[in-house]
Structure P
Amino acid sequence: MATVRELLNRLRWDVGSRSAGVVIEVRDRRDGEETIEPVPFAAVSEVLPAGVVAAGGVFLPYHRIVRVRRGDEVLWPPDGGGRP
């Protein structure tokens, strides 16, 4: 099973990958409430060993990534489980 980092690197660097429309769903906590926020993959500027850097220099650690999808297709985790 590929890690989320492997998937994101593949989307970023493989010429044949289709990154258009890919959304990273990230767990966010504000004022004690947890929500899932969508981050367009196009906003990701770096894929690092511990997480990704999104627009505005916002660091998103892998343990906050819940799902990666393209439309209704879930790209990660492949079986609803997985590891960051």
Structure Q
Amino acid sequence: MKQLDCEDVKRNVHEYLHSAMVESEIEVITAHIANCDSCEQHYDIEVVFNQVIQRSCDEAPTEELAERVIRRLREAQDHD
């Protein structure tokens, strides 16, 4: 896998948190986060965000809803 920049890492942090990537991608992102304060901070925020969501929800969203939310989050990130 190619070397990732901060934008790539931040765009993929959700999938990283949920291990929804191949092992080689996880290793590259892990190494980047370990050496980048900005991405580590973004990762930490995502962890807290996910914990809040988990505590607030009694049941998992439908796959369709989860995909729509992820798509909208990516669209918002692309506009930043």
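Matching task: -25000 is the computed value of helix-only ellipticity at 222 nm (-39500 (n - 2.57) for each DSSP H run of 4 or more, over all residues; to 500). Pick the structure from P, Q.
Going label by label, the one that fits is Q.
Consider the structures P, Q: one of them gives 1.00 for FRET efficiency 1/(1 + (r/R0)^6) of positions 18 and 66 (r between Cβ atoms, R0 = 25 Å, to 0.05) as calculated from the coordinates. Say which.
It traces back to Q.
Given a computed value of 12.2, 41 for Rg and Dmax of the Cα atoms in Å, which structure among P, Q does it belong to? The partial results should precede the final answer.
Numbers: P: 12.2, 41; Q: 13.2, 39.
Checking each candidate, the match is P.
FYI, it's all coordinate maths here, none of it is from the lab. Please read these numbers as outputs of a predicted model, since none were measured by experiment. Cβ atoms are built from the backbone, for glycine too; each structure is taken alone.
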